[in-house]
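Got some structures for you, see below.
Coordinate-derived values only; no laboratory data. Every value quoted in this text rests on a predicted model; they were computed, and no experiment measured them. Cβ atoms are built from the backbone, for glycine too; each structure is taken alone.
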Structure P
Amino acid sequence: MLYRSFPGRNEMLSILGFGCMRLPQTSDDPRDIDTPLATQMLRSAIDRGVNYVDTAWPYHGGESENFLAGALADGYREKVYLATKLPSWEVSSHEDMDRLLNKQLEKLNTGHIDYYLIHALNTQRWENLTSLGLFDFIERALADGRIQHIGFSFHDELPLFKTIIDAYPWEFCQIQYNLLDTDFQAGTEGLSYAHEKGVGIIVMEPLRGGYFTRNIPPQVSALWKRNGFSRDAADWALRWVWNDPRVTIILSGMSLPEQVEQNLMSAAAGEPDSLGPDELETVIQVRDFYTSRIKVPCTSCQYCMPCPNGVDIPRSFKFYNDAHMFNNPEEQRLQYGKFLAGMGADQCIACGECEPKCPQKIPIIEELEKVDALLG
């Protein structure tokens, strides 16, 4: 196992982090974790060098933290750096922050959390938390030892990311980043900005939620094998992220033992700057193929927003484009219905307010009709 540290820190962290968001289950109910199998997978990864374990309040319907209390028994808690996250959407008072942290310590059966994140920050949550005294809470939790290191995870646009980075001396941040999402949310520019400020980088969704490994188009499979390369898609995607020396940890949500094996194999070769020109060119060609399947050239610039009828136009187009890029309309339909209920394309009343604002000159009304026909 290879290890890296955050800027200015001495702790050596495994470049592969075990994410407890997609543990094996015994039924379709996310709370039904297959505890024996999941424990075996986690402990096997730890025995082979993984020392960063990540969970959060909502994972597996709130059961992920409880699972870890047992899985990290028998001396395994002492072998890892444990990370969990303050559920920012649950905070309506300053007292809530302490209440939630203390409950997490109880659920995890631990005296401290090594790496604590403010979870899933966006504009609304950031404004709410800062108005309620977030920084006072952080300083108090650090001082009394309930948490050892502080960071945040992010799900919004680049300007807010920079604002958050500049607002507090964070030790690390967690962003979505992969070979396709270089201009999504924080993106490459945000990654560079955080690194320049001395903030460590943890990457989530390196496989785009597994999309890179399912329904792989024949053209992509052929590209991955060009010049005699023998890596599978997951190995390519993980190695591409690790190739960036600014990235410390990749989080992988492993739900099968064979995924643990594959990820460990990739991590053994995840040296920074280890991909050669031919390999980097291969990644570019794969990226170009996927992006060639985009139907709506939306850049998520947000100029069309807010919609007076509540349509989340950029996200509607993202689900629509993903359905075409990864040939998985059924899966995207489920995600679209879950995340855009009441904000989807079906809410468009064709008022026309958005179209003059679009720098890409997208016929938004017409395209939203297509979104609704496919995903509604």
Structure Q
Amino acid sequence: MGTQRLRRRLVKHLVEQDALHDDRWAEAFRSVPRHVFLPRFFLPSGDGWTAMDSGDPGWLEHVYSPEVLVTQLDDDPSRWAEARRGPVPGTPTSSSSMPAIMAIMLEELRVQDGQRVLEVGTGTGYNAGLLSHRCGSGQVSTVDIDADLVAAAREHLQACGYAPSCAVGDGALGFPAGVLFDRVLCTASVSTIPPAWLEQTVPGGLVVTTLNRPLGAGLVRLVAGEGAKGTGRVLARDGRFMPLRAHRRPEPAPLPVPDDSAWRPTRLPMSLLVKPKHRFEFFASLELPDVHPVREAPSSGTSVILTRADPGPVALTHPDGSWVRCRKAGGTFEVAQGGPRALWDLAERAYVLWESLGKPERDRFGLTVDGPHQEFWLDEPDGLRWPLAA
């Protein structure tokens, strides 16, 4: 199947998934050849990763699939060569995101003709290519902390006829040249909104990013004010990205193995707190800051940060050593908890409060940023408030 037909098929899928509505962005996805930006990538293989090259069978089908494609492990370019010899373990540190998430973010940017756009997180360069097609290369700047990624992205962009300004630097500091932008789009996630983004956005301009939160992550859009101030909303359409390097979270400590007497019944399944499709997840994140969902091995107590869908059991941990495990016993759910705070008691109280507030979904929440002072609020800025925890 030719690449043009594959691109048309991808756009059809994005439209059917309700991720793509704007004809200008649909034309960008139909025109920009994603395969140029993905000559190689990693594919899941058991508990590890194998490497796929452009000459391998099925390469193009993977490139134009609706899935995220991992392009780097452990910040180490040499891992790809190792994975060509057989599956390797590793933590994804760069990827070409799901096209649906990219489409959602690009539309939420509400870009208009003639506006200058900054992309934070160059990655493969594909998203910068979409922006360049829509806005014109001269209106687009992109920055990434990884010099190897930027060099490869620049080559891919040039091969497609695009020449946005590409820079190496800490994306949290914005673009090194100090230009003002009408729109800032971060294709990585952040624990708090970097003040430099608002400072480099013209008043009234928009900043769209995803939040790196162990629970309640997702998209926010801010309207820039003067200096490092901005106010905006949590968006109903969800999207989640890998964090900027400085915003990564440490691996959790091993979980204790509770004895039989530690378990008690609960009416809340763990899925209500940890799955984004459930409306309670975002509110739970506000009431339980810094609580991490982890994938666990019940017999050993080992755990890893939950980064993608997994059929295994999920537990909750907190940096202070508090933890929760949940299991199904017959037709009911049971939990065991430990550490200095009773996390599941807090979760149950949060659920009662959420019900009393009318079960608010994520788009009823907003965000106010004034430099380092950043907080969420319900319905209005003077409503119920919660700090945006780092």
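Suppose helix-only ellipticity at 222 nm (-39500 (n - 2.57) for each DSSP H run of 4 or more, over all residues; to 500) works out to -12500; of P, Q, which structure was it derived from?
The read-out comes from structure P.
Taking mean count of other Cβ atoms within 10 Å over residues 134-141 from the coordinates of each of P, Q, which one would give 20.5? Show your work: numbers first, answer last.
Working: P: 17.0; Q: 20.5.
Source structure for this number: Q.
Determine which structure produced the value 14 for relative contact order in percent (Cα under 8 Å, 6 or more apart), calculated from the coordinates; the candidates are P, Q.
Values: P: 14; Q: 11.
Corresponding structure: P.
As an exercise: distance in nm of label points 7 Å out along Cα→Cβ at positions 38 and 326, calculated from one structure in P, Q, equals 3.2. Which structure is it? Walk me through the intermediate numbers first.
On the way: P: 2.1; Q: 3.2.
Computing distance in nm of label points 7 Å out along Cα→Cβ at positions 38 and 326 on every structure in P, Q gives 3.2 only for Q.
When semi-axes √(5λ) of the Cα gyration tensor in Å is calculated, the result is 35, 27, 19; to which of the structures P, Q does this value belong? The partial results should precede the final answer.
Working: P: 32, 27, 20; Q: 35, 27, 19.
Of the structures listed, the value fits Q.
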